[in-house]
Structure P
Amino acid sequence: MPGGGRGRPRVRTRTARPMMVSVDGSRGPGRGADPADCAREADGDPLWRGLAGFAAVPVRETRVRRELAARLLASPGARERLAGGARGADRRAAVLDVARLDVAEAGERDWTRRAESWLTAVRATWWESAAFCADVAWTARREGYGPAWRLTVADVLAPRLPPPAARARLHLYALGLRYDFRCDALRSLFAAHPVPVAALDPYSRALHAFAVLGESDPAGLGALEAVPAAAGDDVKTLHALLHGLWLGVDLPDGPLRTLALVGHPAFAVREDPIAGYREACALRRLRRYRAATAAIERALDGLPPGTEESVRRDLLRERLVITAMAGAGRDRSGGR
């Protein structure tokens with residue numbers, strides 16, 4: 001995976017699960033691939049016509065899309081043909097959306113292998129791998145079987161893997177450790193990796209920075225400029241850094257650094273309640289309670305319908321903390 005740090009072009013990635021809100025943010029309501037573009041690329045082939053029909057269904061219609069994906073994949077050789085024909089931004093986005101649903105259907109025993117297989121077959125870029133792995137790893141964890149249950153360090157460090165497969169294993173396993181807040185194990189994983197952290201792709205570097213920042217180690221602060229510069233507008237990468245800043249304690253200028261990251265142009269063009277949540281936490285730490293309240297209210301309002309309750313509870317808990325601290329501050333100042 002050396003040389004994986006090349007920055008990504010400014011291309012929006014899409015997700016098949018818009019109602020899912022994780023620590024890596026939410027895509028919100030909307031569509032996956034552009035159905036008109038997929039239809040133009042169908043060329044009369046039933047498989048590609050089926051993919052165009054899949055892309056035409058709004059991503060909030062998860063059940064319908066799941067049924068259409070299963071129908072697509074039931075035809076002989078469909079996986080190989082879809083992966084081999086995943087050219088052009090919209091067709092590629094639709095294929096990756098089908099792949100996400102396919103991985104979700106794989107179940108506990110097979111999902112990591114299937115995720116790796118898809119990412120290898122489509123020759124996924126690092127940013128496609130980041131978005132795909134973050135989504136499927138969060139889904140698996142929510143279902144009770146995280147990546148660290150199915151992969152080992154030896155799997156991640158296995159030699160002579162195709163670059164997309166090696167990157168997929170690293171992303172999946174590191175995400176499992178991150179979602180479980182196992183920062184020390186995550187740092188140990190990168191220490192054992194044969195490729196230096198600085199030579200890895202930007203998302204892997206952000207996952208390493210999360211572990212360092214999460215242990216309140218200021219050594220991770222250098223990544224806050226270097227990694228976004230390499231990552232461009234990749235939101236998953238920014239969220240990994242924000243997560244580390246949120247977890248770390250007493251990092252120098254931690255809240256101000258969080259606000260600077262939340263101000264990244266990538267967040268200006270999309271509604272992201274998790275970025276708003278991080279912003280509210282930072283403002284609270286700065287004792288800017290009025291602004292913190294406004295930020296958490298925007299984040300709550302921005303949660304899409306169907307958001308899992310654990311995420312909503314986290315935001316509500318933060319609002320209660322802000323309210324309590326603002327009240328305590330008024331009491332100390334005699335109500336002024």
Structure Q
Amino acid sequence: MKNLGKVLALTLLTICYIGTNSGVALADETPFKDVPLNHWGYSHIQWAVEQDVVDGYPDGTFKPKRTVTQSEFLTMLIRAANPKVIPDDSSTKTWEEPYIMYARKLGWKATSPKKKLTRGLAAQLLANATGKNYDLKDSIQYMLDLGLAQGISGKNIEGYQANQEITRAEAVTLIERYSMKYNELHTVSSSLEIYSHADLFHKYTNSTYHFRLEIPKSWDTRYEVRDQSIGNGHHLNFVNTMTQGTLFTISVWSKSDWAEQEEEIKGQIPAVQVGERGNQVYVFHTPTDVQYDPSNDNAKNEYQGMFLDVQNIKSSFQISDK
């Protein structure tokens with residue numbers, strides 16, 4: 001049994017460390033003196049600058065904590081998703097006017113462009129961009145369920161802190177996540193819609209290993225489950241069919257094997273026990289290596305857009321008697 005546990009652990013670590021392509025060069029310096037490499041928003045800010053979504057300041061700073069106006073947020077969002085809709089030779093009086101006009105043309109809640117933007121209104125604008133006309137609370141829940149937002153003090157409507165003004169770092173983070181899932185901007189209906197959690201998810205039931213998950217409907221035809229058997233243990237790899245990259249794995253261990261290997265495994269990969277049934281333990285973990293070709297933008301967006309959903313999927317795990 002001890003040898004079996006070792007083999008199961010070694011296989012799990014191999015799954016997590018070996019991706020479809022591991023040759024990613026990490027940046028060794030930051031373009032802004034106020035955004036160090038360990039800043040939580042570093043990669044999002046770098047993306048926004050590289051994609052011409054936003055610029056830094058002449059003094060070499062980005063000012064990540066500076067709050068943004070509605071017009072600034074809309075400008076960043078439109079530049080990220082569809083920059084060609086705004087002509088370079090626009091004859092409008094101010095730089096933001098064509099962006100506000102375009103947002104209003106699509107029916108978005110572009111009401112007070114000069115005012116500082118709250119996190120709640122940012123959620124409504126992003127919901128608008130996906131084609132949904134929700135009220136404030138529904139917009140926030142929709143963003144949380146999509147994986148575009150995580151909240152500040154909790155992953156719920158209250159924890160999202162809707163009345164707090166949004167910062168530049170937070171804005172580009174939301175917009176990058178939107179760009180991972182959507183490649184266009186949508187028109188919204190003038191009629192208010194009601195959001196339902198069931199609109200986004202369906203139930204996945206594994207009758208062999210007796211557990212359930214909520215899988216986004218957007219994943220349909222884009223993933224498959226591969227059962228890797230190691231002795232009496234199993235690794236169920238949820239794999240993106242386009243990139244062949246593993247999105248997450250649910251491992252089914254015996255309690256004795258997991259008790260023996262848990263400390264070693266958790267010291268090397270982000271593995272979390274999510275349930276027990278009889279003598280079985282269920283462990284949820286994600287890859288630690290790149291699971292797509294980083295030189296292929298389509299593959300990158302495909303994988304990263306789906307990966308945004310993984311934490312919500314983990315939270316939905318339930319033991320099933322079926």
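When FRET efficiency 1/(1 + (r/R0)^6) of positions 124 and 308 (r between Cβ atoms, R0 = 30 Å, to 0.05) is calculated for each of P, Q, the greatest value falls to Q. If Cα Rg over 2.2 N^0.38 Å is computed to be 1.02, which of P, Q is the source? Value 1.02 for Cα Rg over 2.2 N^0.38 Å corresponds to P out of P, Q.
For the read-out distance in nm of label points 7 Å out along Cα→Cβ at positions 132 and 252, a value of 3.3 was computed from one structure; give its label from P, Q. Label of the originating structure: Q. With helix-only ellipticity at 222 nm (-39500 (n - 2.57) for each DSSP H run of 4 or more, over all residues; to 500) coming out at -19500, pick the structure among P, Q it was computed from. Structure of origin is P. When distance in nm of label points 7 Å out along Cα→Cβ at positions 76 and 260 is calculated for each of P, Q, the greatest value falls to P. Largest in mean count of other Cβ atoms within 10 Å over residues 100-107 among the labelled structures P, Q is structure P. Here semi-axes √(5λ) of the Cα gyration tensor in Å, for residues 204-299 alone was derived from just one of the structures P, Q, and that gives 25, 17, 10; the source is Q.
Only the coordinates and a few stated rules stand behind these numbers; no lab work does. The structure displayed is predicted, hence computed values, not measured ones. Cβ atoms are built from the backbone, for glycine too; each structure is taken alone.
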